[in-house]
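See the structures that follow.
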Structure I
Amino acid sequence: MTDATTLHAAFAGHIAAALDALEAAGTLPPGLNRANVAVEPPRDSSHGDLATNAAMVLAKPAGTNPRALAEALVGELTKLPEVTSAEIAGPGFINLRIDASAWLTELRAIAALGGDYGRSAMGSGKMVNVEYVSANPTGPMHMGHCRGAVVGDALATLLEFAGHKVTREYYVNDAGGQVDVLARSVHMRYREALGEDVGNIPEGLYPGEYLVQVAQELAAEFGDKYTSAPESDWLAPFRTRAVAAMLVMIKADLALLGIHHDLFSSEAELQAAGKPEEAEAWLRAHDLVYDGVLEAPKGKTIEDWEPVELPLFRSTKFGDDQDRPIRKSDGSWTYFGADLAYHFQKAEKADALVDIWGADHAGTVKRIKAAVAALTLGAGKEKPFEIKIVQMVQLLRNGEPVKMSKRSGNFVTLADVVQEVGKDVVRFTMLTRKPEAQMDFDFAKVVEASKDNPVFYVQYAHARIRSTLRKGAEAGFAPSDAAIERLGEEELELIKLGAQFPRLIEAAAAAREPHRVAFYLYELAGALHAYWNVGNDRPEKRFIVAQDADLTGARLYLAAQIGQLIKNGLALLGVEAVEEM
């Protein structure tokens with residue numbers, strides 16, 4: 001399917017054709033940039049079915065009056081048989097009303113395309129690298145990682161549906177001090193596994209019981225070879241084995257959410273391959289890294305701070321507050337230096353990059369954006385790069401903070417949460433707020449059967465439709481488009497909302513905002529439930545009207561397509577469309 005099959009895209013084409021006609025007539029000069037011309041539902045549905053800002057956007061560069069241009073455009077648009085009226089609002093917006101037949105044609109398109117309805121060619125096959133989760137490989141996933149994991153995974157699926165090729169990537173920070181701490185923690189558990197009383201785990205090491213198994217495996221393999229050996233003998237092998245074990249655990253935890261990455265990139269391997277040196281050499285060759293001294297930290301004087309010459313990236317040239325060191329005084333790479341090289345590697349293979357980061361990384365956004373701008377510009381073209389900041393999730397139970405997990409040491413594991421409420425509840429709930437907004441996850445509320453619980457509300461809409469279709473079949477009725485012209489205004493309103501799905505997909509993909517899909521599904525579910533409630537009060541408005549087979553077939557056909565839309569949207573979020581509740 002291409003996006004040209006949808007009603008909204010078709011009208012974008014109609015408006016483009018109308019503008020072409022005005023150019024041919026000399027009303028508009030040729031070659032105007034139409035990138036900001038939009039076709040969308042008006043904010044107030046009483047104003048019409050579709051609206052366009054074409055006259056407002058193009059009037060100034062065309063050197064004409066917006067309203068005059070709108071009048072000329074209306075003259076072209078009213079020639080279309082499906083346009084019943086075209087009205088100018090305010091200084092030049094155009095509101096269009098569309099004949100019912102066009103909406104019924106769109107309903108048939110939903111039925112014909114099924115799971116592909118809304119799929120778009122917008123991405124043109126361009127490769128987008130979406131990096132998400134990338135938690136330090138020091139233990140199991142916890143709920144602090146969950147939200148970013150779901151946002152990243154849903155975004156990757158959304159981008160694929162919108163016509164992009166996508167690489168789902170996890171960056172393994174296995175070269176920093178935290179994995180040395182992990183190795184030391186495992187060594188202590190290893191000694192414990194061999195019968196030594198190690199007492200309480202010292203502060204600064206990882207106390208979680210999840211390290212016991214890998215320690216036992218090491219004890220079985222090496223015996224007491226490393227119990228009294230110097231750290232230099234065992235640190236590297238213990239680090240390698242511990243990280244590998246943690247990644248197995250992390251992948252298993254993510255699989256509980258239906259999340260699978262295409263690529264796990266190792267920071268240690270990146271450094272061993274000389275990528276940071278390669279990035280530094282390129283930047284120095286282009287005068288983007290120089291040796292200099294950082295300004296004294298705030299509150300420090302020359303007496304308590306020793307200035308050291310370091311290699312500095314010209315981050316300020318790309319909008320950052322200050323230039324940033326890429327190496328430490330001992331010559332090792334700063335976190336930024338290693339991260340810069342990692343993004344250099346990613347940018348070699350992708351047309352665009354998206355990083356999903358936790359709120360604790362917000363302070364480094366400017367510098368890494370500056371680095372990517374410099375490195376990709378050097379490749380001949382600056383590549384789009386976006387960082388989405390995801391706020392933490394506060395876990396509650398009936399409004400009270402949830403106690404920590406003994407197994408993990410100091411956090412609630414993702415596995416425990418999924419086991420209690422289920423994958424679908426976790427995934428959908430993580431997308432019910434914008435990622436940059438704070439979120440409460442209350443175990444009691446997320447399983448509540450009420451309109452206030454979006455997960456239930458949307459799932460129930462699909463289950464309600466499936467139940468209606470089963471009841472219709474039991475009574476001898478089947479969905480049919482033979483008499484859909486009999487659908488009335490209430491039904492048409494449902495179709496109009498459903499027909500926004502393809503446009504919603506493209507807008508959400510362009511903005512890198514998968515939560516828009518969840519918001520839309522909640523609105524669509526609300527419209528379905530509202531229509532259902534009309535039938536409770538007015539029997540002639542029910543989906544199944546026993547004495548009228550044609551009308552029943554048409555309404556069941558409508559119900560089936562709304563159900564298909566909900567199913568398509570939920571699939572993008574990685575959530576099952578349940579058959580019954």
Structure II
Amino acid sequence: MLAGIPYPLSHHPWIAHYPQGVSPHLNYPPEPVYWLLEEAARRFPSRVACRYFRQELTYDQLLSRSRRMAAALRAHGLQPGERVGVLLPNIPEYLVALFGTWMAGGVTLPLNPLMVAEEVSGLLRATSCRFVVSLDVLLPLVGSDEKARPEVVFVASLKDRLPWWDRLLYTFARVHRLGFRSRYVPETAVDMDPALDAASPDLDPFRPAPESPANILPTGGTTGNPKAVLLTHSNLLANAWQVFHWTGQRVGEDVVLACLPFFHSYGLTVCGLTAVAMGATLILHHRFRADAVLKLIERWRPTLVPAVPAMLTAFNKALRRRPYDLSSVRSCISGGAPLPPDVAAEFAGRTGAVVVEGYGLSEASPVTHVGPLDGTARPGTIGLPLPDTDAMIVHPETGAGPLPAGEIGELIVRGPQVMAGYWNDPAATADAIRDGWLYTGDLATCDGDGFFRIVDRKKDLIITSGCNVFPTDVEHVLREYDGVEDVAVLGIPDPERGELVKAVVVAKGGRRFNRREFDEFARQHLEVHKRPRVVEEVPGPLPRNALGKVLRRVLRDQPGGDEAADENQSAGNPR
């Protein structure tokens with residue numbers, strides 16, 4: 001049964017939407033995830049696997065470097081099942097660290113370079129991580145806590161690969177962090193390049209069972225009680241295999257843009273592992289800046305661009321200023337946050353690419369749904385479940401389902417990509433996975449043809465005077481107000497109504513925010529219960545995660561909600 005629609009699979013209407021020749025049932029190799037690299041190197045040894053500025057590695061070279069990494073880790077005492085932290089941007093060493101760790105029998109622990117030292121130390125301590133692969137400028141993050149310092153740190157550097165202007169800034173940052181603010185250099189620091197050059201590529205890789213742990217992915221609470229998703233080799237391989245088949249299986253032909261961070265599950269799976277499964281060339285970039293990335297697209301001609309809505313918005317703004325030749329882009333998959341249809345339409349119009357929205361969560365490796373790439377995608381939806389992925393809409397409180405087509409409920413999924421559980425947290429695991437179904441916490445609908453649409457996060461739902469308000473719906477309307485650059489909507493407690501709708505706004509272009517005009521716009525375009533009763537203007541960008549999704553929990557934790565309510569109600573917003 002798929003999506004709660006009791007059709008036999010052979011008669012299911014979705015079959016027509018799958019790429020030609022692709023069956024919804026896939027055969028997954030019973031191999032560790034690094035098999036993807038071994039297979040790509042066997043089939044396409046001389047094809048460029050990844051390109052970073054002027055540096056290139058063929059698949060044969062990437063496999064050799066990964067084997068050398070595995071040998072170096074073993075030589076320094078790594079035991080099967082031990083964790084290896086990876087604190088790097090998207091550079092070739094990231095892929096080497098991943099595949100090398102898995103070949104050595106280790107478990108990767110992606111670390112966000114934007115974390116503060118306390119967060120990094122908390123994760124290293126919680127996972128008993130003795131090994132880290134780090135960029136030289138990030139070493140202070142690794143060594144801030146003496147009790148959580150790793151025993152061995154492999155150190156990579158960008159200083160010889162960046163353009164000259166970036167090289168100057170990088171050198172300054174390196175001196176500033178290591179020379180002035182922190183002199184921490186691990187006693188067992190290992191310069192990565194010489195260590196790999198000295199190691200042997202003739203390694204007999206450790207062959208873990210497919211159900212063995214492969215990746216521990218932090219999802220939140222990194223300082224106190226870290227919450228992390230445990231993904232197995234079979235989880236990662238299955239999801240890469242699913243997305244690879246969904247894209248149409250152009251083996252050894254595609255070029256994939258990879259500026260989404262590998263420390264996030266979206267970048268890891270869709271950019272990294274799927275590209276290797278495809279035998280594609282990865283165009284790596286360590287930081288997103290719209291014009292810089294557009295120049296990369298123009299020069300290196302990627303055919304597939306995984307993105308987030310914030311990237312596409314920035315692309316559109318840059319393309320309005322000057323043209324770029326983006327005719328190579330065949331497909332663009334957007335995820336991480338809701339994709340405004342007008343943003344998708346503009347980028348598609350400027351490039352000729354098929355732009356679709358996808359959906360996933362770290363607990364599912366992460367992809368569960370993607371829009372069809374054959375031109376039949378429906379704007380505003382997250383598309384259809386991937387092959388071998390069941391999805392169903394159930395009652396958000398009781399879990400009963402499936403609900404009728406079009407009715408809002410909680411989205412639950414099951415499939416080979418669903419996590420093994422949360423790291424060392426059986427209670428949270430039991431709450432998230434029930435009877436084989438992963439409860440996503442997202443409110444969604446499914447239409448009669450099986451296309452899903454995300455309405456909101458279950459925990460972000462605002463209930464005011466008994467009426468349900470979905471923040472993303474309100475945000476979509478309020479962003480049309482000319483004086484608003486950005487807006488986030490959330491609920492705040494109220495003794496009379498249960499919750500009030502609050503809008504946190506960033507005024508456009510340094511203008512003075514006109515609250516009365518904003519209220520009038522809301523009155524004209526929103527139902528009474530959806531109109532913000534509390535409005536707070538903030539000067540800077542709204543807090544977002546690495547994929548551009550607004551962090552409403554951060555806004556909720558900020559002080560001043562009740563004071564803002566009093567001020568804003570006196571400004572003429574009727575209760």
Structure III
Amino acid sequence: MEAFKLSTLDISIMLLYALFIIGYGLYHAKRNSSEEYFLAGRNMIWPIVGISLFAANISSSTLVGLAGDAFKTNTHVYNYEWLASVILVFFAIFFLPFYLRSKVYTMPEFLERRYDSRSRYYFSFITIVGNVLIDTAAGLYVGNIVLKLMFPDLESWVIIVILAFAAAAYTIPGGLNSVIQTEVIQAILLIFGSILLTYYAFSQVGGWGGMIAGLNEMAANKQLMNPKLENAREVLSMFRPLDDEFMSWRGLLLGAPILGFYFWANNQFMVQRVLGAKDLNHGRWGALFAGFLKLPVVFIMVLPGTCAILMFSDLDLTAINYALPGGGICTNLKDCPNATYPVLLFQLLPPGVLGLVLAGLLAAMMSSVSATFNSASTLITMDFVTKLRPDLTSKQLVRVGQIATLVLVVLASAWAPQIERAASLWEYLQVVLGYIAPPVAATFILGLFWKRANSSGSIVSLLFGLVFAIFALISGQYGLLPFIDDMHFLDRTFLLFVLCIIVNVGASLATAPPPAEQVRDYTWSRQMLKDETVELKGLPWYQNYRILSVILIIVTILVVGMFA
């Protein structure tokens with residue numbers, strides 16, 4: 001194939017969109033107080049909350065990761081997407097009421113209310129590191145992949161710096177409201193572009209029937225990247241056997257929910273949007289709306305990567321000059337699955353449409369990057385600076401948040417090129433998360449549902465998780481413990497979660513019980529469910545989040561059942 005080239009129309013559309021989104025973000029800036037800057041004044045209605053959650057999650061790294069793994073016949077990467085719908089129901093029922101009623105700015109702040117300041121500072125530090133290593137750096141890396149293909153003469157670090165400062169251009173002055181308002185526009189463009197790409201992809205392979213027939217033929221001839229798959233049904237199945245290298249049914253059942261729970265219910269990057277909701281109902285409706293938006297992802301973001309198996313498995317990519325990890329040039333997609341999404345765009349979309357969809361891709365990158373910049377700066381300001389300098393005014397805190405964002409821009413830009421060392425983008429994202437998530441999820445879950453969990457149990461289990469992660473990484477390099485080294489990362493995620501639960505319970509039982517107010521105000525009880533039932537009686541069904549939750553679960557089962 002020829003090197004990727006953009007028409008004048010495509011470039012014009014992308015530039016106009018970039019100028020528009022920066023201007024739109026600045027127009028919606030709110031920075032008169034720390035609450036406005038960090039939580040958008042706590043005045044967001046449910047559609048904006050839901051779309052913002054979706055846009056922040058379906059970032060450019062997700063688009064590239066989903067398409068790349070679908071090309072590798074890991075169509076069950078969609079399990080991470082539909083699981084979010086189930087987890088968001090759990091989040092809306094149990095966790096969100098405590099978050100909103102406590103009026104906290106950050107998740108670590110909530111952890112301090114339930115436990116103590118030690119857990120707060122540790123979790124805040126880990127979250128900031130995770131924001132830089134996972135969310136922000138991955139978003140910049142994907143932007144670099146796409147733009148490097150179009151502008152091969154530009155150095156990667158130059159592209160990354162340009163992208164980072166473009167996202168920061170409205171995040172630094174405008175805060176969360178600018179981030180959320182731009183995310184709404186970006187989500188609409190992202191969905192529209194994904195639908196267009198899906199249409200062109202299925203047109204090329206002969207629709208659904210053509211895709212199934214083509215996959216069956218390739219599977220029979222052992223031409224798929226996973227030669228164990230024998231037919232199209234196995235390629236599209238969400239439930240794989242225990243020997244599956246990407247995600248077995250055991251990993252789906254035990255490990256993946258822990259990652260999802262951390263991401264949707266504990267991660268400042270995501271929860272901050274719900275903290276900005278105007279009340280509990282809008283927060284719940286927004287969370288459930290985001291769950292509904294996750295379900296069509298299999299059709300508009302995963303299956304185009306599956307279609308690429310039929311169209312581009314033998315495509316010569318030498319001309320695009322895409323560098324492989326460790327050196328060398330990519331010659332086909334089997335060598336560089338991360339290039340699947342850009343190849344789909346440039347091979348299938350006509351001029352004008354290509355520019356619009358590329359604008360959507362870069363919009364997704366800016367959305368996720370700006371979101372992590374804002375959430376991490378919130379953590380730095382509210383969890384550290386306010387403790388060191390409690391005398392700072394609201395406007396001074398805003399200034400601190402802006403400076404923190406600038407520092408994060410530099411750090412994320414420096415780390416982003418390191419992601420290339422991973423086998424695939426999705427593997428990088430999930431493996432890193434597999435070490436961060438289990439100790440945090442164990443601490444939050446025990447804290448909410450077990451009254452005896454105390455501050456000692458929390459900090460000991462969190463530190464145990466850190467030591468385990470360090471040891472596992474060292475062992476992976478030197479083969480110190482083959483049992484741990486050979487485990488699938490989802491199995492290791494579940495193992496670490498169980499061990500952290502055991503450590504937390506043991507340390508809690510060995511020390512004094514927590515104060516009564518921590519148990520009363522931050523631990524779930526059946527009485528809360530009864531009180532809520534009375535409150536919900538006067539609402540119509542479409543405003544009753546319990547009925548909406550049941551509908552979401554039913555729709556999820558129907559969609560997943562299509563790929564059983």
### Summary
One of I, II, III was used to calculate relative contact order in percent (Cα under 8 Å, 6 or more apart), yielding 30; that structure is III
### Message
Given 72, 64, 53 as the derived value for Cα extents along the principal axes in Å, which of the supplied structures I, II, III does it correspond to?
### Response
II
### distance in nm of label points 7 Å out along Cα→Cβ at positions 233 and 449 - structure with the largest value, from I, II, III
I
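As an exercise: helix-only ellipticity at 222 nm (-39500 (n - 2.57) for each DSSP H run of 4 or more, over all residues; to 500), calculated from one structure in I, II, III, equals -15500. Which structure is it?
It was calculated from structure I.
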### Which entry (I, II, III) yields the derived value 273 for volume of the Cα convex hull per residue in Å³, for residues 57-336 alone
I
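Readers should treat all values here as calculations from the given coordinates under stated rules, not as data from a laboratory. Everything numeric in this text was worked out from a predicted model, so none of it was measured. Cβ atoms are built from the backbone, for glycine too; each structure is taken alone.
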